[in-house]
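Below you'll find the structures, each written out as structure tokens.
What follows is calculated from the coordinates using simple rules that are stated; it is not laboratory data. The structure presented is a predicted model; accordingly, all values stated were derived computationally and were not measured. Cβ atoms are built from the backbone, for glycine too; each structure is taken alone.
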Structure 1
Amino acid sequence: MDTRNKVLLVVGAASGIGRVAARRWSLAGGSVAAVDIDDAGLEQTAKGLDRIHTQHLDVTDRNQVNSVIENVENRLGPIDCVYNGAAIQPTGLLLEQDPDEIKRVMDINYGGLVNVSLATLPRLLDRGRGSLINFASIAGWVPNMHFGAYCASKFASIAFTEVLYHENRDKGVHIACVCPPQVDTPLRQQAKSNPKIMQTGPAPMSPEKVIEAVERAIDKRAFWVFPGAHARAGWWLRRLLPSALWRIDHRAEGH
């Protein structure tokens, strides 16, 4: 994928997949607008790379999203690609989890994805080019105990992105929905309720592998992106044998 002289907007760039994406694009010769609510994390993302330009962004604030994107295009030029991946993952059994926390997960993971999509896609459509890459999760297909709030936000993100794609297909802009399995990022550390399902299956995927899968999808203009065999297997099993997946979850959690 040729990123030279192209502008990437990375939403959720302070760590994990977003940090890897920002640094990788910059090192390949492109310009990056790295945005996040975590200013200290953004500093580390941009360290040593003058092609990465950081800006504070709370994705739940629609007016701030619009203002930041306007500022990015004024400073760097038209956005060519959007990696839309701000997310949190606090876990807990739903009846034990703070209702405000459950709502906050939806506000950030789903509401933030919607805000960024609606602020950037019209600009891409006006130019008839570019890519909008929305990051969901295999958890948006395969629900697990302790992850009720997170799964709900990712189910919603998948449905929104799929409809958005079909409403805007054949207009020159590539839209994709990325559904990775567990990834080795700081997000995993937010699972404070100790879901035992996280200890089963293969080791978490590296952020680099996820971004490589995204880059292949951009080249092929693919909509669905399931990085790794484990994500693809989970998707098929959810469609064909959902009860088998729940048996695995019950066995792991001892319910």
Structure 2
Amino acid sequence: MPIPDEMADDIILETRGLTKEFKGFVAVDRVDLKVRRGTIHALIGPNGAGKTTTFNLLTKFLPPTAGTILFKGQDITHEKPADVARRGIIRSFQISAVFPNLTVLENVRIALQRSLGTSFHFWRPESSLDALNDRALAILDRVDLRPFAQTNAVELAYGRKRTLEIATTLAMEPELMLLDEPTSGMGHEDVDLVKNLIKDVAKGRTVLMVEHNMGVVSGICDTITVLQRGAVLTEGSYAEVSANPQVIEAYMGSQEAAHG
């Protein structure tokens, strides 16, 4: 039937009964998740809700205890991290993961090498990477980092380091971009910068993000899934989720307490 087929095509990532146990402790508890193509989808919840563990399952850094992960309708549950990355699922990490002693431009060029299949050709002269400069600079333009192209990453302010990380993730041409707490530890100015950046880079791709900052989530996310104790508490738009009494009790209250 055409309607179900179209609906199926619209779901880029799906989990069915996704579960992870650690020595009897259930960190992720039968999570059913559907991420629609071309949307920004957030996973939120209090500390210990299972958000990062879910990310680790999706990117194959952890094997699930039970359940299924589907990407574009194909079962990727038992694939290796490199295979999942080759499919176009690219993750940025909660802690900035850039090469500190390389320049901003060099960091992006290394990420671009992946798409050329030359990632491990270290014996090639550095000049062979010059062909990537234009593409790398175009990405830096997009994220407003071009003025820092020749700056070593270690010298960047924290917010710009996180921006560079998003730039290197972009360079790997993700179809599905996983962002793990992209505004963690940032001041208001950097949060606004990164929030606007995520909104911009989401055009033409799908973003699934773990985020604590409700101001970020409310401003850019189409769908929000709330986790509590490893299970899905509720899902919907920000307006729907933020009005849910269970969410207010389980999450918003702790958020207000933490920031009040």
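Name the one structure among 1, 2 that helix-only ellipticity at 222 nm (-39500 (n - 2.57) for each DSSP H run of 4 or more, over all residues; to 500) of -10000 was derived from. Corresponding structure: 2.
Taking relative contact order in percent (Cα under 8 Å, 6 or more apart) from the coordinates of each of 1, 2, which one would give 18? Among 1, 2, the structure yielding 18 for relative contact order in percent (Cα under 8 Å, 6 or more apart) is 1. When Rg/Rh (Cα atoms, Kirkwood Rh), for residues 207-246 alone is calculated for each of structures 1, 2, structure 1 gives the greatest result.
If distance in nm of label points 7 Å out along Cα→Cβ at positions 79 and 167 is computed to be 1.7, which of 1, 2 is the source? Answer for the origin of the read-out: 1.
Can you spot which of 1, 2 the value 3.4 was calculated from, given it is distance in nm of label points 7 Å out along Cα→Cβ at positions 71 and 239?
2
Source structure of the calculated read-out (volume of the Cα convex hull per residue in Å³, 147) within 1, 2: 2.
When percent of Cα pairs over 18 Å apart, for residues 103-158 alone is computed for each of 1, 2, the one that comes out at 39 is 1.
Starting from the value 81: which structure in 1, 2 was volume of the Cα convex hull per residue in Å³, for residues 15-62 alone calculated from? Structure of origin is 2.
For mean count of other Cβ atoms within 10 Å over residues 47-54, which structure out of 1, 2 has the highest calculated value?
2
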